[in-house]
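The following blocks contain the structures, represented as structure tokens.
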Structure I
Amino acid sequence: MSEHKHYIIHKPFGYLSQFTCNLKKKKLLGELSEFPEGIMAIGRLDEDSEGLLLLTTDGKVSENVRSKKVEKEYYAQVDGLITDSAIELLKTGVEIGIRDVKYQTLPCKAFRLEKNPDFPPRTRKIRDDRHGPTSWVSITLTEGKNRQVRKMTAAVGFPTLRLFRVRVGENILGDLLAGQVKEVESFL
């Protein structure tokens, strides 16, 4: 039996977190590097989201990383200067919609980033300063519902403009550039 392979990737803006798609003109992970047969993304980042994505050929590892035991940290650039009360609401959990059903998010870690992260400009401009200020918030979840961070920030009045996943468990994005892939022995 062959050994399983594990990769850390910096998913760029505009790519789907998958290897096949019936839709034309979609950018897929397989365009970034050669991967072994049976590779799968552990969790997903939507097409507009960027950052850390783990890939593996081991379904057991995938299941473990997706569990509620493993933290996933995101940096979200939001519209406006996020308030302390909005941060507190994020921490305690907010109601969002998942497939037309109301869902109460679990308590999480959240705080305002005092300094903007040093991410390179996005390939498609978000907006400029004429539209008002923006701020960055760190949100650390143990769950992963569809577009959850975006729905959470919108629920507290600060829609997400740009979203990065920067950490999954002990695995961090670090200085990996958009589109870069790094093979690793295992996930910490």
Structure II
Amino acid sequence: MMRIGTKSVLFGVHQFAVHPLIVALAWWRLYGFPWDLRLWVAFFLHDIGYFGKPNMDGPEGETHPEFGARVLSCICGPAWGDFALLHSRFYSKKLGRSFSRLCVADKLAISLTPRWLYLVQARSTGELAEYMRGTAARTPAESRAPYEWLTDVQRYCRAWAFEHRDGKKDLWTGTKRDLARYGV
């Protein structure tokens, strides 16, 4: 049986062709056109570590930045490995390090993905059920319908990205107070 992480990379929310292009669009909106070829490599490899993972937000899924970081480090150098590794807010906090600009673009990409496309992708893989369950201070849906839940998540991600685009310290991640503040 194909694992949820593999499904995500092949045809889900982290689809290997669509998601990187939306991350590139987000980067363009935040920082200008991504002329550096290494950025494009990072856009395409940062989430490849989901491949083979049995969950998205569980202990295994949380390690997904490691593989892309190793590959990017080999191709572009250690600084680019860190760039990919620190695209996860939760992983950055775990390491006690600041998130990368790729993290900001990745979060904005969620809000730029058309809702209908996101919901089709997430339903087809099982990601939607996992994301809507939410864990800790993540984004539980509670009684909201998927479209309503996603609208709130996209609003939160857009606000987070624009608030943190210049590297401002992340005091939002992992706090229920800030999720509630944005209706999530």
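A short reminder: the numbers here are calculations on the coordinates, not readings from a lab. Treat the numbers as computed from the prediction; the structure is a model and nothing was measured. Cβ atoms are built from the backbone, for glycine too; each structure is taken alone.
Taking Kirkwood radius over Cα pairs in Å as the quantity of interest, name the structure among I, II where it is greatest.
Working: I: 17.3; II: 16.3.
Max of Kirkwood radius over Cα pairs in Å: I.
Once Cα Rg over 2.2 N^0.38 Å, for residues 35-138 alone is calculated for all of I, II, which comes out largest?
On the way: I: 1.30; II: 1.08.
Greatest value across I, II: structure I.
Figure out for me which of the structures I, II the number -18000 belongs to, where helix-only ellipticity at 222 nm (-39500 (n - 2.57) for each DSSP H run of 4 or more, over all residues; to 500) was derived from the coordinates. Don't skip to the answer; put the middle values down first.
Numbers: I: -3500; II: -18000.
Here the read-out was taken from II.
Using the calculated result 1.8 for distance in nm of label points 7 Å out along Cα→Cβ at positions 27 and 107, pick out the matching structure from I, II.
Details: I: 4.0; II: 1.8.
The structure behind it is II.
Quick check for you: by percent of Cα pairs over 17 Å apart, for residues 19-90 alone, which of I, II is greatest? Mind dumping the intermediate values first?
Values: I: 60; II: 43.
Ranking I, II on percent of Cα pairs over 17 Å apart, for residues 19-90 alone, first place is I.
To test your reading of the models, identify which of I, II gives 32 for relative contact order in percent (Cα under 8 Å, 6 or more apart) when calculated.
Details: I: 32; II: 21.
It was calculated from structure I.
For distance in nm of label points 7 Å out along Cα→Cβ at positions 3 and 51, which of I, II scores largest? Mind dumping the intermediate values first?
Working: I: 3.1; II: 1.3.
Of structures I, II, the maximum of distance in nm of label points 7 Å out along Cα→Cβ at positions 3 and 51 occurs in I.
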